[in-house]
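Listed below are the structures to be examined.
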Structure P
């Protein structure tokens, strides 16, 4: 056969997301696999994506070795005029893709076609699957993490919460993103530990399912047929639904007493407003501490009247004072 009549080979590199079920490939991806003369991968049937392709009735060749051997197999097959497809592994095989890109860009052009096909794409929230996988491995293989319990992690959960608030105060977006990640870590680790409870275990999927169901249930104006066009109506509906769900004996039930004092006062005043008039007489103070406490409570009441978060307002004022102190230190 002369060079002019030699069939043109083709290399198809199939890139898929490890966060999507292995068999859920695009139509273009399945067509590429079905029209390929041979399909190959760096792993065998132990790989979920290889299993999915084999399960569809196709054959997958396992190619041993490293990047050099993999590229040699692909280029040799293509130079011989064969159409071959390569299933990229979960790690994305960046070294192989780098070689493919370099070879395609070289001059003279190789005597075969090369294409990269995306067989599946990440959906929003897909990286949360990575977090679950990583956390599972760390819990199994890290000696420090293995000894942690819900109780031992409590201090870190509180610490990360305050660090997240600090990031909000500074307005540093990169810092906020990092601290939200640290806070999410606490949710993931506590959920992973909860799986191990033999009597009352739950998973992070159960945690997510619970909050999704609650959000849908408490937003009938979004997911149902209830008409709520203003914030006040939305809040009233939320509180009514919540009261029906909780069946509490007191409006104060559910308020965590460990809240910072101003935030606690704001919560209690909000619940109390359902039963007591805003101008209800206050007890006469008998000590300076009681007087100051009453003044602080009045300040929180005033903040609520103006739609101001008293806790955040004080945090902002303290931060401004800290800036003044630092400036004074430099003079």
Structure Q
């Protein structure tokens, strides 16, 4: 009897320990980033906040800096291979976690691309960096576009990797309030994250992508997850209400657009009928259309690739990136 009780206690402790190890804080304290992380103090709406960032310096610098803006469901952790490739070529690489994402503060504020752009400008100024090549993926592409329009003298070149916002979601996605989105976000689970990532980001799922799900879903077990869910709703509202697609023609810097031809990303896709889904989010169409809107834009497309070429088509993407940076 005592042996059975002891075995039960050991199994219980093991299960609890495993559950705790799979639970992430909403600022990812228990996720190790590929390079050291610093923090920029930020004060917004009377709140003392901080923005996390990596500042990776090359062994043999070429005097140029690249800044990387991540997508909505990610943080700086998924840029590892891109950072390595660029630093190996002598580039200094600055990788912020935008406010509300990754290791940065999860603040209840009014989120706007204008404000995020200003914070990133402050970060560059604090690091003494005058000029950058700016690359943005997904939501980061919307932010990179806004940053370039606000601070054209800072940006030598703009690189957009499967940016969202190539169409105005307000014209076909039904409106949801932040409270509506918050209620939906609270239902997030490991299974729902895995299904979304499999169906939305990649053409074929591979085991090496599992870490993205573990990070994306790990926070759902945190006691602070309701705060995380609220911020996710607020940033969804930012994307929905603040389109950049009407301003592509105003971009004056050299631009390269990288797209996976099988990308079918639509912000708010779950709110659409199958008929509406078929009409929108077609990057094999949106990519060429957008490239025509941006003066002198170069379009590079990847066959059999979805929303994240720097992961799904890594070798081809890095080769094209380094050839066009």
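From which structure (P, Q) was distance in nm of label points 7 Å out along Cα→Cβ at positions 276 and 308 calculated, if the value obtained is 2.2? Walk me through the numbers before you get to the answer.
Values: P: 2.2; Q: 2.7.
The value was obtained from structure P.
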Winner on mean count of other Cβ atoms within 10 Å over residues 92-99 once structures P, Q are ranked, highest first: Q
From P, Q, which structure was Rg and Dmax of the Cα atoms in Å = 20.2, 78 calculated on? Q
Taking helix-only ellipticity at 222 nm (-39500 (n - 2.57) for each DSSP H run of 4 or more, over all residues; to 500) from the coordinates of each of P, Q, which one would give -12500? Q
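A short reminder: the numbers here are calculations on the coordinates, not readings from a lab. Source: prediction; values computed, not measured. Cβ atoms are built from the backbone, for glycine too; each structure is taken alone.
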